[in-house]
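K.L.:
There are structures below to look over.
We did not get these values from a lab; they are worked out from the coordinates using the rules stated. This is a predicted model, so every value here is computed, not measured. Cβ atoms are built from the backbone, for glycine too; each structure is taken alone.
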Structure 1
Amino acid sequence: MTDAFTVLWTHDTCRALRRTGRAGERPPVAFSGVHSSLPAWSGARAGDDVYALHVNQRVVFVVSRMRVIDLGRRGCCGTAPATWQDPAFPGHADWSMLGADGCGATAVHVDATPVRFDIPIPGDLLARLTWRNRRGQTRLLKYVEDGRLERSISLQGFYRLTPESADELAEIVHNAS
């Protein structure tokens, strides 16, 4: 059985995606890390879905749905760096804003939907989105008021969705295509 996760893409990441003309393109890769500067995609396996979310003016948007193909360096990643000054993943320079230069970054190859900034999560769904940890404990999103997210702290990280919430996000992405 596959799982679904969420990861929050920051304003800097989304600004870089827009600035470099990546909106409308499908990212072939994202990056996982070992440092708090880059979310660790722990628990993700091939076939799992990861929903990249972005918060703008208290509205949460689904930027892309990424299906994990594999984790780790492949030929497309380019030559591994010989020194700390060398780029970590020269083969994915066009998508480096997704964390290629993060501390201990690892490539996560994905089959993704195009990057978009116009798929809001409806306020009623935002209030009932649910995540679960490995022990099966669930939690709702904090700081949701009147269908808007007042603070994004509880989205920061890499979190496993409940199957019901994953289905609802999948429906939103499907209906937006």
Structure 2
Amino acid sequence: MHCPFCQHTDTRVIDSRVSDDGATIRRRRVCEACGERFSTMETIELKLPAIIKSDGRREAFDARKLRAGFDRALQKRSVAEEQVEAAVRAVVHQLRMSAEREVPSMRVGEFVMGELRKLDHVGYVRFASVYRDFKDVADFREEIDRLENDNAGEGQLPLLDDDGALPARKKR
């Protein structure tokens, strides 16, 4: 491992810790030349399936695109970073467990929607509106009604008040 500070090739591991989910190892390292300390993350590298886009193109799976989709859906929402990371890992895990060489992008979108539904209803509706190509307000209302009927967001704030209006925002 090269030192990110001086590019020296000899670094030493001084501490290793396994993440809570057991999927990564965090290693604390020290450079033998300059003495600087830094951390690295180690994960298992497994071949993930190729993604078949709606127009038929095939792309290699890109975890950065997956994370960007979660970030866009959850923009300005109070969802903990750890929860988002866990959701991304859950989608990657579902892809690995599919044991397929190619997966349609539609299935990846369904995996993402399943995780967003557990995290945040607003983020879920944002993602669903693009993913399912909502055409008008009625499409939003149908999805919100489905969410509320499924009780998928126990502990989350309601999307609409009892009279069907958006809840009033609290002043800070």
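K.L.:
Determine which structure produced the value -5000 for helix-only ellipticity at 222 nm (-39500 (n - 2.57) for each DSSP H run of 4 or more, over all residues; to 500), calculated from the coordinates; the candidates are 1, 2. Walk me through the numbers on the way to the answer.
P.N.:
Working: 1: -5000; 2: -12500.
Structure of origin is 1.
K.L.:
Further question: Quick check for you: by distance in nm of label points 7 Å out along Cα→Cβ at positions 12 and 116, which of 1, 2 is greatest? Numbers along the way, then the final one.
P.N.:
Working: 1: 2.8; 2: 4.9.
That would be structure 2.
K.L.:
Identify the structure, out of 1, 2, from whose coordinates Rg and Dmax of the Cα atoms in Å was calculated to give 20.8, 67.
P.N.:
Working: 1: 15.8, 51; 2: 20.8, 67.
Only structure 2 yields this read-out.
K.L.:
Have a look at 1, 2 and say which one yields 2.8 for distance in nm of label points 7 Å out along Cα→Cβ at positions 84 and 100, as calculated.
P.N.:
Values: 1: 2.0; 2: 2.8.
Source structure: 2.
K.L.:
Which structure, out of 1, 2, was relative contact order in percent (Cα under 8 Å, 6 or more apart) derived from, given a value of 30? Walk me through the intermediate numbers first.
P.N.:
On the way: 1: 30; 2: 14.
Attributed to the structure labelled 1.
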